[in-house]
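Take a look at the structures below.
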Structure 1
């Protein structure tokens, strides 16, 4: 218990992994433009669309009356659906690769942003973070649903045998895209522009919470908290792989767990 307390105290006081502040006006303008473009192409517009969806749901009887499909089929034909799911996985990997490439192309080694070679020691903290976020998250989800603050989430179910494979791939893709862009890319770029570590962390967490608002207020709050914890971990350790592991595990459990348990557990809804 003392070791955990000491660690989180170091997390609280930790600075952002070292990146220099950019002073040249032209380079700063270029970074701002790049940040806006990457935000628009990845999760910025997603956050705005999610906010509009939440407002629309509230005006149409309340978010509690809505059902949100998570990982719906992308085609009626099973083979085409499978191929589209693979393309979705590829899209997510490409989003993460874009953020990593832009940082690398600007002279920041991948090791400095936490993307050096994956190591076995990244797995235990990743699993611990998954438990820290995932277990309370189930309680928050149930409470938000009971209070009418969340939509009913409908996951994938009754699909072909390969559905579990594509669900796992999408979970990994989500983890790569979100952690590379929302944590590493945005925190590093904001720090380069002179934002404090707290401001960079808060911006990253708000973005993460924002693009989950289509699921409801509870989902937005839960992901905001997740963003604060994940961001501080990153700032304290400089390692991104444990966050990718944690996010992938959380999504795999959520996606695959729903698909397997939905026929037998009525309260999952959908």
Structure 2
């Protein structure tokens, strides 16, 4: 706290203070949990959470992939020097040009819309390998915990209404390899139940569609760095117990895409009080 006060005396507010030691310790807890429970993994740092150049370069230096959800974020990853095949490209608003480039550069690309399936026709034959984002009824599996209980999720191909099966069939007809599945889902609770559900759906989809997968991407959205909340090891352990029934740890990577889980607690926002008023009741 003393260091923050001292900084506030020398710099114009508002600004962020990044507690590097705390950040690195939090990240180490995450990697330790993964190494214990699924020692074949990729961590993709979520650019949309905080894309300050120092932060994204620091996570790159730690071995993280860049998890991007737009052409701007994809180009930013290249601009700061991220190796081309260490970019994860998600989201429904990819441009055609960046999509084709990412697939041909062997990035991890998770298809999120019908138009991306159509674009596959223009990818060189030997480079055709993609992942697919799955939309499923998380509210039914975890009542009261989803962010959109009535409307359903906005992203990916819905499992329950048959859109996922249709998309998988189209991709296979184009002789494209489905190398992974992406199951990130937003929740109000960040509870362990959410990740139990994600793991169960991953196993169900693999078996039902006879998928031979290089990776299972569970996204982010979990707690991190807070002693009163579930810990990284609890999340990974629950998923391990379920995923290991259908997936070989040595063959299938577990991809996680943390943002706030790794940088939320280690960053302070510093501002100044410039005025105040008293409300009389």
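Structures compared: 1, 2; top value of distance in nm of label points 7 Å out along Cα→Cβ at positions 30 and 54, i.e. the largest, recorded for 1. When helix-only ellipticity at 222 nm (-39500 (n - 2.57) for each DSSP H run of 4 or more, over all residues; to 500) is computed for each of 1, 2, the one that comes out at -11000 is 2. Taking relative contact order in percent (Cα under 8 Å, 6 or more apart) as the criterion, the top structure among 1, 2 is 1, with the largest value.
Each reported figure results from applying straightforward, stated rules to the coordinates on display, with no laboratory input. Predicted, not measured: the structure shown is a model, and the values here were computed from it. Cβ atoms are built from the backbone, for glycine too; each structure is taken alone.
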